[in-house]
Structure I
Amino acid sequence: MTRTIAIDWSGAKTGERSKIWLAEVRDGGLTRLECGRSREDVIRHVVEEATRDPELIVGLDFAFSLPRWFLQQRGITSVEALWSAVARDGEDWLDGCEPPFWGRPGKKKPDLPGQFRITEESARVAGIGAKSVFQIGGAGAVGTGSLRGTPHLATLHSEGFAVWPFHAVRLPLVIEIYPRLLTGPVKKSRQADRESFLSSGFPEIPAADMQKAASSEDAFDAAVSAVVMARHREDIARLERASDPTELLEGRIWAPERATPAQALPSPAGNADYCPFCDGRAQRVVAETTDAVAIRDRYPVSRGHTLVLPKTHSDSLFAQPPAVQRQVWQLVADVRAALETELRPHGFTIGVNDGRAAGQTVPHAHVHVIPRFEGDVLDPRGGIRWVLPNRAAYWPP
């Protein structure tokens, strides 16, 4: 028996029982889709289910941590310490809504070192991106749910769950999910669109449950998330603990690495001519000119990691006309300036992998613009020289 549970969470102070939905897929079929539990109830229920089935995998729809700079300012050196701090101070943060938190009446978004964790920078689908965990009021606010969710991760961990990516992966396992990455660009606010989407490719959902799954955005997100997680259960079970120090503090949203989950985009496996950078649906555009475009890297190595590329396909940037090359480099400068204002990094790594031997994996020319922060590596000397690690260091040890 294989069981996968997805929980569409809520930070509501009242009425949470009608907003928290649990969906379970067992042995390839949706067997439960229900609401009615409080936050404490649903966590207790998950613990009980894991006691009966130690191979349980659970997805929770809230941010498991906050941006690294926030933790560092408060001397928090582990995610477990953050969970304890939120359990102690979270309600005071919500009541006061003082910077860096915002969104309540009269509490405008403050100027911060960064609104997002690295994992949220690339969490975009058709221009729709993750909300900041610091936003605790207003349309789409997710901060309240996260602050009222993270203390429960400590409970789950104490009851034997591994929480990815912070702990050595074992079952039972908890992962952070962002349903938009699992549903794709469907217009979830319209019931007719939810119904059409579910009927187009979800044989795991019995006909008797289709109406319930489409009845609200919360039920829809839970059902789709559970199905997509179950489809990728083997991949989830093979996840590994993070090795990057930032990821060990900030966490990472889980999403399938091969194609968008519900209605997959074409892929190289199915179409030899497919290019993810030419596919407008796959792009996360942040700036553009007539012949060049800047998009967020889907697998960023730092907060704000951006790619600048010519709109016309070619393997090498230097196969493009000089006028296009000029636009690309001008856009690189514009993106760098924008990231400098937004993130205040301590430096940048800017470079091109030109050809397979140089490490190019997507055969569409692109320039990496990578903000760098003090402490992101132990010794930054040499920078891009480390692409050939045996020859990088020319300075004395």
Structure II
Amino acid sequence: MKVIQTKLLFDGISEQKDCYIGIKEDNIKFVGHTKPSGKHEIIANVGAITPSFIDAHSHIGMVRSGEPANEEEANEQMDSVYPLSNALHSVYMDDPSFHESIEAGVLYSVVLPGSGNIIGGKAVLIRNFASNISDAFISDIGIKTALGYNPRSTRKWKGTRPSTRMGSIAILRDNLLKAKKAMTLLEKKKKLVEEIDPQMELFINILKKRHKLMVHLHKEDDVMIMLELIKEFQIEAIANHLCDVHNENIFSQLRLNRIPIIYGPLDSFPYKVELKHESWRNIEKLLSSKSKFALMTDHPVLLQRNLFYGLRYLLRFGCSRAEAISKITKEPADIIGATNIGQIKPGFKASITLWNDDPFLLSSYPKIIFAEGKIVYKE
């Protein structure tokens, strides 16, 4: 077992001092304040250790560093509803941004299609440190769904396109209602599974809660539309973005309906009308609501390597340092259903960042980064 000694430990839940971490193969085997018994070599003595960071919403590998804009692959333009698309199939692992993310301790990404379509396709959780998409893939997360301005801004693209928000919701409801009727026919044995086309089958699986909807939205009224759809069709959803929400009551509505939030990106420019209330100060209302949330970068909107620096706003509005770090470690893991990353505890993957000093000092930086037991970066 490899043993690491640290002055500070942020384990995804708490902040502790003077700890030892034991790693064997790809797992964490030991966490404690005394050196584990037996003959174990201490391979490092560092200022601090954190879990690897998780970016819960990004387009890394799809919108790639150093490539022209017309080669990005975040949005498929064949139709406004195309749930069979899979974000993984548009990821190139040679995107230079992956290396920068690893250096910053961001080892895991949820990669989604963009928001130009009402239904954009499948979102996936990947390892940033893998060499190809087969090794990178961890699990499916949900189906990307977009409300608000973006789906109606793509009228020049192919297929059936909405020009209004009500048209966009009508198209979405049309597919869900057809799936509901098809599901009824299947249950009454008036239709065979073989007679259902793949796209309709995916919508049926949404109704059966086999897929969650990763819902892109910003404005408060779009939050209410999402809640109406959830109530009408009894579907499961995760709210993504919400940067224009500026009333605590709206965040509280999500908490009362047990809808988790992937919030952000913080520090991005409000470049369109539906972001006119966007402000980093809205995070205070999100915190006051007690909603369950994690932070995102929406990379490349905010570069993934800067994920950690958004935590300064959480500290400003009363979060402890441990609580702040949980928003990019334990909380995103909980929200997306990743059961063995995001914390430093026995049984979890040995994906950890070793810092030269307290990570909340501006002068601090990662010295060594372990990704599932292997060193992937060393200063």
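Each value in this text was obtained by applying a stated rule to the coordinates, not by laboratory testing. Note that this is a predicted model, so its numbers are computed, not measured. Cβ atoms are built from the backbone, for glycine too; each structure is taken alone.
A few notes on this one:
- Top of I, II by distance in nm of label points 7 Å out along Cα→Cβ at positions 16 and 184, largest first: II
- Test item: FRET efficiency 1/(1 + (r/R0)^6) of positions 120 and 360 (r between Cβ atoms, R0 = 35 Å, to 0.05) calculated as 0.45, pick one of I, II: II
- Structure responsible for 5.2, with distance in nm of label points 7 Å out along Cα→Cβ at positions 144 and 312 calculated and labels I, II on offer: I
- Looking at relative contact order in percent (Cα under 8 Å, 6 or more apart) for structures I, II, the greatest value goes to II.
- Given 22.5 for Kirkwood radius over Cα pairs in Å, calculated: source structure among I, II: I
- Of the structures I, II, the one that 9, 32, 33, 21, 5, 0 was derived from, the read-out being P(r) over Cα pairs in 10 Å bins from 0, in percent, for residues 128-303 alone: II
- At a computed 6.2 (distance in nm of label points 7 Å out along Cα→Cβ at positions 48 and 352), which of I, II: I
- Sorting I, II by distance in nm of label points 7 Å out along Cα→Cβ at positions 8 and 24 from high to low puts II first, with the largest value.
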